[in-house]
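Asks: Listed below are the structures to be examined.
Only the coordinates and a few stated rules stand behind these numbers; no lab work does. Nothing here was measured: the structure is a model prediction, and the numbers come from that model. Cβ atoms are built from the backbone, for glycine too; each structure is taken alone.
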Structure 1
């Protein structure tokens, strides 16, 4: 009996990594929650995986396009596109993972995704709204695989903080939405604290100067570097989480529900913008546009039943195990 050769998958990834563990510790959510989960799923099927930045010359049965970063390397879109055409020409399957609505803008990323999606065999999206955007812009039907929760569930608990504390966490690309909220909408006459956790650390001076406005005089802002491990520590010091999410930015209209579900998973009552992907979970959090933020500061305990209900849902539908099974189902085909 002839031995069947293992299927090989090439993963186009903008982040240099020597191992799967490197990917799982990346500060980019798309790498941790999508590329690494997909590779784990491939391993479970007995497939071999190679990570590349479009420079590999090895043959592959399939190629998966992870999140494109054209800022750190402006030559990347052209190189990746060339690679996809080469692999497609020799019969490789092309899978594109679309996680931000770049096609709403004019940019190197927008041009790349238009071309790549036109060429590919399968397109994946991280939210239902992104699936709709892809259909409108390209006429293609996408498979939805959302981002899993990567933290262990933490039961909500009263903190008894002398200075009531809110937590914001996110990639630096989300900072403008937080700053807009703080500078234009935040209201409190009481001494408060905000833990701001991001991969951009320390914050550049021009960012800090944006926060030097009268309405924020009584808000002490502690800026700390992001890490999965330290997120649990920051959450244990916080009374609730706040997520201004760029609801008016077309690029964010297809954002996944991951940041909201992570905040609820770590046991924090949450006030967030009503992104499309957040709406199915509206029973579990407060709409940032209409809630009095002081209610969350002063009485977060009243929201604990909502957090507990959210965690029950998360444990059934949004774990890494569930996401891995979805990736495996897609890659098996």
Structure 2
């Protein structure tokens, strides 16, 4: 699935590469009973998240979840998807943060550092392995997002195909339908890319933690701090964005609102809030230049991918200096 989205993978990220094969093979397949237990826990967890999402969307059952099917789907799935994204973010960090410490305990680190590209290949394999190990969760997340994108495309056929015309009527700035379609395309593309770049960034940051803090105690504390900050950012940006849209922050300037919504879309919920055409259209009508938020989150996704690669390279250099 990843190759269909990102194109051909580099050699070190392919499953037949010996270093990546070794990295993935470090954890033998679980026994059948363990697999069934994990599947049961996942099913129960997803069911609970859907129940929570439904209760939130219906205000504890006191109101409808939405006015039409796609609106209901977006409202019910928002909290479960946000929770799954946070879990994947934490899991990506945890998959890589012990890279140096694990190799030191197995007494392999000096051998890796002795070869010109040993540490780099080990780190890149660890980074790629995080995607392979989390592929079920990532696949589920992307599939649901594709379904939500399909819901947007379906909604655009409403009012004899003039729904987008109606949404952009009276917004600031005034735009032609062609430009609005192009901006929507940026938004939908960003919504598919952001989970991949965000998980890649978290996995790369985990490697940086591994290189700086190889000891178990300091490594665990660094992971805990990162996770707390990450969760605080997700919750804070989500609460602020929702508070503004329901009118609880009337004193916020247009520029402040635009920046807060952009930050929430890029870092908070990974553009999930933009996958509801009704909600996104409300942003366009409320916040000047809100229709350009899709371009911003698309640019952020590309920058985040570059930052992940830069952090990975920094982690390699830092680790190679460690004795």
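Asks: For distance in nm of label points 7 Å out along Cα→Cβ at positions 20 and 188, which structure out of 1, 2 has the highest calculated value?
Replies: Biggest value here belongs to 1.
Asks: When mean count of other Cβ atoms within 10 Å over residues 212-219 is compared over structures 1, 2, which one is greatest?
Replies: Looking at the calculated values, the largest one is 2.
Asks: Supply the structure label, taken from 1, 2, corresponding to FRET efficiency 1/(1 + (r/R0)^6) of positions 100 and 260 (r between Cβ atoms, R0 = 30 Å, to 0.05) with the calculated value 0.95.
Replies: 1
Asks: Then there is this: Comparing FRET efficiency 1/(1 + (r/R0)^6) of positions 148 and 164 (r between Cβ atoms, R0 = 25 Å, to 0.05) across 1, 2, which is largest?
Replies: Top value of FRET efficiency 1/(1 + (r/R0)^6) of positions 148 and 164 (r between Cβ atoms, R0 = 25 Å, to 0.05) goes to structure 2.
Asks: Suppose you compute relative contact order in percent (Cα under 8 Å, 6 or more apart) for every structure in 1, 2: which one lands on 24?
Replies: Source structure: 2.
Asks: Tell me which structure, out of 1, 2, gives 10.6, 32 once Rg and Dmax of the Cα atoms in Å, for residues 76-123 alone is calculated.
Replies: Derived from 1, not from the others.
Asks: From 1, 2, which structure was helix-only ellipticity at 222 nm (-39500 (n - 2.57) for each DSSP H run of 4 or more, over all residues; to 500) = -25000 calculated on?
Replies: Label of the originating structure: 2.
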